[in-house]
Structures are given as C-alpha cells and as structure tokens.
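Down below are the structures I want you to see.
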Structure P
Amino acid sequence: MAIKLYYSPLACSLADHIALHETGQEFERERVDLKSKRTESGRDYNSVTTKGYVPALVLETGETLTENIAVLDWIASRHPKLGIAGPLGRTRVLEALTYVSTELHRSFLPMWHSENTEEKAKASETITNRLAFFSDGLKTDYLFGDRPSVADFYLFVMLLWAERFQILVPTSLVQLRDRIRARPAVQAAMSAEGLL
C-alpha cells in the first residue's frame, strides 16, 4: 500500500505535497473540500481525521499522521536529504517549522477569514515583521544551505500566501520563493493542485 496525502489546493498541505515529490517515492493523493469535508472520491473526510483539516498522511501501515510539522518531520526522517545533518540538524528544522506554523501561519488567519480591513492591515504588518526573522538570517540559497529542507517548503507556502494577499516580503525571501517555485517537484505539486 502506497502512502496517501489528503490535501486542499494552496493550503499548508502543499508543503507536504512538494516534499513528497522531492523524495521521488510513489504516493497517492486525494483532494479535500474543506467546506463540505468531502474528498474528491466522495468520502467523508472526517473518517480520515476527525480534525477535519489538511494535511493528513495515511502511511503504508494504515496509520494516519496529521499536523504539518509532524508530517514534514516524518518525511524528512525517512528522506534525510530534506532535513539537515549534524547533532542539532533535526532540532533546527523543527525550530524553523514551529516558527512557520505558530508565528507565520497563524498570523494569516485574518487574511483568510476576516472582512475587517483594519484587522487585515495589522496582520499584514505582523507577517512582514515576522518574515524578517528568516530574511535577516538567510545567507545561502535556502534556509540551511545549498539545498532545500522541509522547512523551506512550508515557508514557501507562506510566501505564496503573502504574494496572494500582497503583503510586503523582504527581497531575499522573494528570491527564495522564486528559487523554490522553479524546482521540478514544486511545479509538479502545484500543477497537480491546479495552481499553475
């Protein structure tokens, strides 16, 4: 049984979709309508995960993983080229993933769910300020060197969201976004999700 990713287009599950393509391993995928909680095959998504949101990754064993940090960590653990080496390697990747999840991803909530322009303007400013953490430390092509990690892919999705909502992004992160977008695995995932 192949692993199977449940995703929704342009949701944070795009990071997992990209990471799976980067591994080169075979996997299945199924689109989820987050409003109706139905998969494209008509299945009740709540039967996959009662959390009702993406990603969900069903492993070869039949077990289901949820939460972006956990899924991306599992992929990097199985495919070390998507992590970083060294005694603190995994910890540094988890540190970056956690920052993306708790400080950036969460900050986008008003952009997706609020009609209040003042709230959106405040969120936009917060996101720009929080992106500076990555731009100030970016000295290489990717967050941790000359090849991307799963943390780059999660950050990439946040950069796509910033582009969508016309949020000011530091130049170095615009360049990072464009560098990641040009990767074949990213093109494959975005094409599969109807984003190209």
Structure Q
Amino acid sequence: MQQLAPSARRELLDLARAAVEAAARRGPDPALDPAALTPELLAPGASFVTLHERGQLRGCIGMLRYDRPLWMNVRDSAMAAARDDPRFEPVEASELPAIEIEVSVLEPPVAVPDASHFVAGRHGIIVERAGSRALLLPQVATEMGWGETEMLEAVCRKAGLRPDAWRDRGTRLYVFESVCFGNEDH
C-alpha cells in the first residue's frame, strides 16, 4: 500500500473541505490548477469521503474511478457525500462548523476466489451478485468491532443480498486496501 506524503494529505483534506462547503452553499465545484498539483494528486486513484457530524455518520460516497486523477475523485466524492448520499438530507451551510472529514484513498480491488483471502481491518470488501454490488471500507471492521464474518454479512446486506450470500459460488468477492486520514491526523 503506497502512502501519501503529509503535504498531499493536507491538500486533499483542504480540497474535500472546500468541496463540502461548495455543496452545502450550492456553489460551483472547487477548481484547482492541475499545473500546481503534485504527481501524487495527479495520478489516477479512487477515493471515498466520509462526513461525520458530532461523531455521527453524515454522509459517505466514493468514486471507484481508477482512470481519473485522485484530486478529482476526492473533490467529487466530497461533494457527493455532502449532497447525494441517499441516507441523509443534503448538508446545510449551518452544519459546516461541525462537519469532520475523512478521506480514504483506495488501491485497486483484487478478485479473490473465496472469503479466506479477506482479513477484516486490513482489507475493504466488495461483493457482487446478480447486478447487486456493495462496498465496505477497511476501517468499518475496526469501528464496529467486526471480524470477517460480520463484515461479509454486512456488505451482503448493504448490497440487498442474503447475509450469507458471500458463501455462494455465484457471488464475486474483491478485496482492497486503503489509506485513511482526517483533519485530526495531521
């Protein structure tokens, strides 16, 4: 798993904050000058942005676009987390001071033949079956105190599948690792 320089983390967090603020204020997407960005931020990379408000989940959306620059995926994920997560109403400008932001940069997922290749807390998990798909980030296992079985059952439920669908041959499993950081990390 490749690490990001502290300066790149700060830049991505600042960008995510600007994107959340723009979404909450119904403003334009924050623009960056690509010529001023480091190679780390210009390189392709998928991301998730998670928003918390007073310790409670407030939005979480990701862009699994491995063909787009990391900075663009972080910006788009942050805006989507603030306004498009179907579990929540859009973030309002009055909430901005209480919003905490966490960015996850994802390695490309790797197909695994069965769940024995999945390690809760180290890997994130993607499940696919019959047109249904869901993902859980690696840190969910730690935050929830879950092992492999609980993570696998939760990602199946999230995909609208039976909790034990991960055991079926027709279900595809993918694992990935990620680097996760928030404002308190730098």
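Points worth noting:
- Identity of the structure behind -9000 (criterion: helix-only ellipticity at 222 nm (-39500 (n - 2.57) for each DSSP H run of 4 or more, over all residues; to 500), calculated), options P, Q: Q
- Highest-scoring label, criterion being FRET efficiency 1/(1 + (r/R0)^6) of positions 100 and 164 (r between Cβ atoms, R0 = 30 Å, to 0.05), among P, Q: P
- Which entry (P, Q) yields the derived value 3.3 for distance in nm of label points 7 Å out along Cα→Cβ at positions 12 and 116: Q
- Entry that produces 12.2 once mean count of other Cβ atoms within 10 Å over residues 60-67 is calculated, selected from P, Q: P
- Here FRET efficiency 1/(1 + (r/R0)^6) of positions 92 and 148 (r between Cβ atoms, R0 = 30 Å, to 0.05) was derived from just one of the structures P, Q, and that gives 1.00; the source is P.
Here, each number is a calculation from the coordinates, and none is a lab measurement. Since the model is a prediction, treat every value here as computed from it, not as a measurement. Cβ atoms are built from the backbone, for glycine too; each structure is taken alone.
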